[in-house]
Every structure is written in C-alpha cells, then in structure tokens.
Structure P
C-alpha cells in the first residue's frame, strides 16, 4: 500500500528545493510550465512558493505505423500547435503517404479535447509566453524526445530563455539537453535507468482529474496573487 502522506511530504520537500534553486536565478517575468501530469504537482507547489503563474504543455505522440510503442514525431499544444517529426525515425519506419498528416490531425483533435478538459474555454494568449523566461518542470521520467520537443516548441514560441527543473534525471539526458536550454536545475543524477526508476518505485501517477484540480486551484490562487 502506498503511503500517500509520505509521498506528498517528499514531493513537497523536493518542490521546495527546486523552488529555492530557481529563486536564485534572477529571472524577469518568469512562468512555470509543467511538461506532464506527473510534473504538474511539482510545478504547482513551486508556483505557489514563488508566486509565479503556472501553465501546462500538452504533448501528443505520432506513433510509428504498426508500432504504437515508438513515435516518429510529436504534436505540442500552444497558441499555434507545433509539429516535430523525427526524420531518422520516419526513415526507419517508412510511413505511407499521408500517414503523418493524418496522424497530426488526429493528435491535434486529442490536444483540443485535453485542452478543454484542463483549461475550459480559455484565451489562447494565456499560453503565449513569447519574451518570457520559462521554467519547464518535469518529474524526471519524461523521455528525452518529449523534453526536446517541448524545448523546440517553446523556442518556436520565441521565449526569452528556458530553464529545465527536475528532481532527477539520468546523465545521458543532461548531456543531450545541456546545450539546448539555458540551465538545468536537477537535484540528483542517477548513474543508471534502474536507479532512476527506483527513485519513484511505488509512487502513483497523477490522474487527469487531479491535474484539472491543480490547474483550477492555480488559476484561483493566481487571481488572488495578481
């Protein structure tokens, strides 16, 4: 049985440490952007500690034809949804003509559904972070490809800077992403995937219902703060 009170305490303490590390960065007009459902609880607590606005970046994979466990691209939500195709994966899986475009439209529809669920009838400008310092928050389990796609989408939005904040990540992820962001704020870097997986052994994933609750609470507190 999972000890939720201990899990919440550990998460709160981790968010405090991440917030303290971010706070010393002297950022101008910053915004916290959670990358995944599981990154959202960390980002939510950081937002409350730092008094910053919180956003959530929805990413949908374009699955490889005949192999749903691998992707050949990503579609990322935003004022102008951004599509990124992994050219090497596309050459390897050789999707038939029209496949990527059809999948892109399918994932855009799914993004629209999830966006309505998370944000309701909001204003697209609320998610336009052009010129802002973005703190991209993940729980450490997102694949490097998802992180890279999120970073590229934010760069496409013309943000001022990107700092990646995570409780932990593997060394190879640090090496891959180090040159693509302005800074990586990471509390630990396990030597292996097994050590990384052990860090979250037994922890529960954040449901859509919990994600919706956190985003609504953040908006409510945001109105109080501003």
Structure Q
C-alpha cells in the first residue's frame, strides 16, 4: 500500500470516532491560508489572534494565543494520536502540509494539503509553538500543555467510545509523552478504566468572562 493510500485509510478509520477526529484532505476553495502563513511572519497569525481576542472579549494577547493553539492542536492531534493507537499511517501535520482558516462563527478549521505520512508530534508542532510564542509572548510550556491536553483528550475519547481500551490508550500515551517537551507537559493519573490526565500548566481559559478551569487544569476549580 502506498503512503497516500495508507494515510487515507487511517483517516477514514479515525473520522468516525468524533468530529474532532475528522481531518479532510485537499486544497480548499475560498479564502484559506497555507500552513506556512503561521510561521513566515505574515499578518495571518496576528490578524487571527486579533479576531479571537475580539470574539472572546479579551485584550490579553496570550489568552487569544492559547485559545488559538488549543483549537489548532485539538483538530490536528486527535487524528494523529488515533493513527498511533490504531497502528495506522501517521499523517503529516507540519505547517508545510496544511491549510487553515479562522472564522468567528465556525472557529478554526484545518485540513491536509496531501495525504502524506509525517514525523512525530514534537517535530510537527515546534514551528507553530515558536511562531505563536513570538507573536504573543505566551509561555512555551503553556503551549506544549495545550498540545498535551489535546492528545490526552483524544486518547480519552478513544477509550470512552470503545475504539481502544483504556490500557491501550495509556500505553500509547506513555510512548508519545516521552518525547521532548511533552515529558514536562503533564501526567496520566491512576484511575480505573479511564484515561485521566493532569497538565502542568493552565490554558488561561479562566481569564475570560464566564470562563473557568478545565477538567485537566492544575489550578483549583474556578
């Protein structure tokens, strides 16, 4: 089986788990940014953070940046961890192989340019982590915490839907979280037949009007 066919087969298998596991392929119609617009110093990323700040009525740049990256990782890393758990072909989610757009009504949308097999999570996410940090000043550890939270959420969903057992998800999670900055991003908790995760940083959602702390937040509930 070719890489193209293997990646497409894995994405088809994953997309039925939940909407966050759906990752479409192909150049889209309309006004989308190529993935490299996140890292090339253009206005695409700062303008998007402006829109997110306005949408959520926050003047804190780091909060808008965190919300952006949390959505970005949720849409890319759920299908990525599914590929790992299902022993499928891991898609290439580096910026060079992506299209994306943000709309205040529909939120952030992403899709692959081509169904290519790609590298590990850390290699794929690092350029965007660096770009978001430069633009907003948000802490690098917080951004990797967002990535870890998205990955753990994907594993938890797979266990709860019966796609894989909690034990299988935790074993794969331990492998994935042994890589670079993910080692410090959080820890899985001992909870029977469940994927429970506690991150090391807060995503800052509580700083929004009406916001609060998330289920995996290290802060006291707010």
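Quick note: the coordinates plus some simple rules give every number you see, no bench work behind them. The model shown is predicted, which means the values in this text are computed figures rather than measured ones. Cβ atoms are built from the backbone, for glycine too; each structure is taken alone.
Results, tabulated for the structure shown:
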quantity	calculated
Which of P, Q yields 1.00 [FRET efficiency 1/(1 + (r/R0)^6) of positions 57 and 81 (r between Cβ atoms, R0 = 30 Å, to 0.05), calculated]	P
Given 0.65 for FRET efficiency 1/(1 + (r/R0)^6) of positions 65 and 89 (r between Cβ atoms, R0 = 35 Å, to 0.05), calculated: source structure among P, Q	Q
Per distance in nm of label points 7 Å out along Cα→Cβ at positions 33 and 177, the highest-valued of structures P, Q	Q
Answer label among P, Q for the case where Cα extents along the principal axes in Å, calculated from the coordinates, equals 49, 42, 38	P
Given 2.2 for distance in nm of label points 7 Å out along Cα→Cβ at positions 113 and 145, calculated: source structure among P, Q	P
